[in-house]
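Derivation of every value follows stated rules applied to the coordinates shown; laboratory data play no part. Computed from a prediction, not measured in an experiment: that's the story for all the values here. Cβ atoms are built from the backbone, for glycine too; each structure is taken alone.
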Structure P
Amino acid sequence: MSKAEFIWWFKDIKKKNIASVGGKAANLGEMFAKFPIPNGFCVTVKAFENFLGNSNIDNKIASLTKNIDVNKQNKIELISIQIKKLIIKAEMSKELQNSIIKNYTKIDGFVAVRSSAVAEDLEEASFAGQQATFLNVKEKDLIKYVKKCWASFYTTRAIIYREQNKFDHQPKMAVIVQKMIDAKKSGVIFTVNPVNKNRNEMIIESVFGLGEALVSGMVTPDHFVVDKNKQKIIKEIINEKKIAIFRKKDKNITTKFNQQKANQKTLNDNEINQLIKEALKIEKHYKKPMDIEWAIDDKIYILQARPITTL
């Protein structure tokens, strides 16, 4: 198997490559040339398959995931623990390790290491939140976190989800290694209102710092409703954001705000206008309503885009 099958940079990935790189990476590659996507590469599904075959644990996993009963969650939890231990303890080949590290040095600095499952971020099946993301990773820990992403393919929740939706348990996951953005602000934008299904409205939600504060529910974000045709804010709710998460060196630090800062509006008009324009371009590119993650440091970056599954 050639090294070229193990590592694909975003610039070489298109949506049609989903079977090789997973849903998340396929979307990032598809957008890379046209949108402000932080640079990165993908450790492919082939690399995962190669790792399992070389370490002789592929047959053990196949045996453990055979004839699973979704009603016996305790048993599935034990199976999940066994498989994750097998993956974490297994030795990755020197060839693959060297290939990952060599490509990482072209990015250098902090990276995000994120799973990208083949059935993830599809309209008909959303695996969002069911696999792993690791932030602020540097070279010394990179291989460890790639393996942890692979192991997350076999969480209890993911195993049950696949059983219920009639997906098999073959190792159909890639891993994204992407430059970390030192976000001053971050959030999501929906190109259709996902709550009332109004296709003439867009929703922007934003927090100070990294998006983890929003995703984890630690902070109630600012909420903006946009008239899609006029590209104007028609409603805004500025919530009290008592904390934010910022990166300090190699750690995420929770910062507490005073009342004045906590009640400050996260986005200025220029940032809102830019976000609206980028989101509309992404929707036009995909020809469908999209759920988009973004971050702002020195400029706006698009971190992820997926079809809105709730419609």
Structure Q
Amino acid sequence: MIDLASRALGGTVMWASDEFFAGAENLITPSAATHDTAAYGLRGKVYDGWETRRHSPEADAAIVRLAVPGIVRTVVVDTAFFTGNYPPFASVEGACRLGYPPLDELDWAPLVPKSPLKGDTANELTVEGAERLVTHVRLRIYPDGGVARLRVLGDVVPDPRWLGGRVDLAAATAGGTIVDCSNMFYASPANVLAPGRAAVMSDGWETARRRDDANDWLVVALAAPGVLHHAVIDTSRFVGNAPSFAALTDADTGASLLPRTPLRPDTEHRFRLRPVVAGRVRLDVYPDGGVSRLRLHGTVADDARDEIVQRWQALLPFDHPAEEYFT
């Protein structure tokens, strides 16, 4: 699962009922909330989160457009550092409308019923019921208060409209996921599938220093099986701690896609791959170190595309405009 609402992937806050003490855009900040006990402004204590004024007559709310459509599994309403001013209850609703609709066109359905919250806690709320595609979520807090972060954890549903031609089949926004790795001591391997370039080392994948004869690795499940054309292995931001070599293989068959090849520090490397159909790809780095981004460009196999279209159609609501299904 990934955070479908994260600003790092492209999530955005569209609206909030009140932002008197702190802006709702903080809800989707990728990093954990911080707290400065000495920070005060004209409106009171400064919090790294979303905080509304007191005495809301019913409930406050914020609407987030997810970075990509997906199936929501768990919602985390994190009240970190909010102790005497957190909301005692919250609920979450979801809507499905592709593109960039106005708010009045969103039809809401429950994802999480009104549930109790604890202060200074990452409250995990499980989504129950049938799977459905979600593009927007609405967080309601009862009656008011502060929430540091909102994490909308789920699975990206590959969108067939954006899988034509040659695309990055490993991209998190397309549906690529990390399914296994040897080590993630300093930073998560999921970072290598994020959009854009890494801003700092912690925005990539970095392992501990190995003290044996083995090497580190990760395995990516592609958004769909496809014929791979070329890879990008980016060591940007890793200067004294980049791997010395890398190799790519089909994780299911063991077929070599890229033989063991030297890498340079702080460099975006592009490599042609042997054109085989793959569904999962293993990246080996030798012996250890950091990689900021991994791109695996290719074309979706015809039979895989048919399955993607069928799933996409099955998850869209019946009242969705037909022209938006796929092209």
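Compare FRET efficiency 1/(1 + (r/R0)^6) of positions 72 and 192 (r between Cβ atoms, R0 = 35 Å, to 0.05) across structures P, Q and report the one with the greatest value.
Of structures P, Q, the maximum of FRET efficiency 1/(1 + (r/R0)^6) of positions 72 and 192 (r between Cβ atoms, R0 = 35 Å, to 0.05) occurs in Q.
Once distance in nm of label points 7 Å out along Cα→Cβ at positions 264 and 288 is calculated for every structure in P, Q, which label goes with the largest value?
The structure with the largest value is P.
Taking FRET efficiency 1/(1 + (r/R0)^6) of positions 48 and 96 (r between Cβ atoms, R0 = 25 Å, to 0.05) for each of P, Q, which is largest?
P
Hey, helix-only ellipticity at 222 nm (-39500 (n - 2.57) for each DSSP H run of 4 or more, over all residues; to 500) derived from one of P, Q reads -1500; which structure?
Only one of P, Q returns -1500 for helix-only ellipticity at 222 nm (-39500 (n - 2.57) for each DSSP H run of 4 or more, over all residues; to 500), namely Q.
Taking mean count of other Cβ atoms within 10 Å over residues 24-31 for each of P, Q, which is largest?
Once mean count of other Cβ atoms within 10 Å over residues 24-31 is tallied for P, Q, the winner is P.
Which structure, out of P, Q, was FRET efficiency 1/(1 + (r/R0)^6) of positions 184 and 224 (r between Cβ atoms, R0 = 25 Å, to 0.05) derived from, given a value of 0.50?
Q
Out of P, Q, which one gives 64, 52, 28 for Cα extents along the principal axes in Å as computed from the coordinates?
Derived from Q, not from the others.
Given a value of 44 for percent of Cα pairs over 27 Å apart, for residues 88-239 alone, point me to the structure among P, Q it was derived from.
Label of the source structure: Q.
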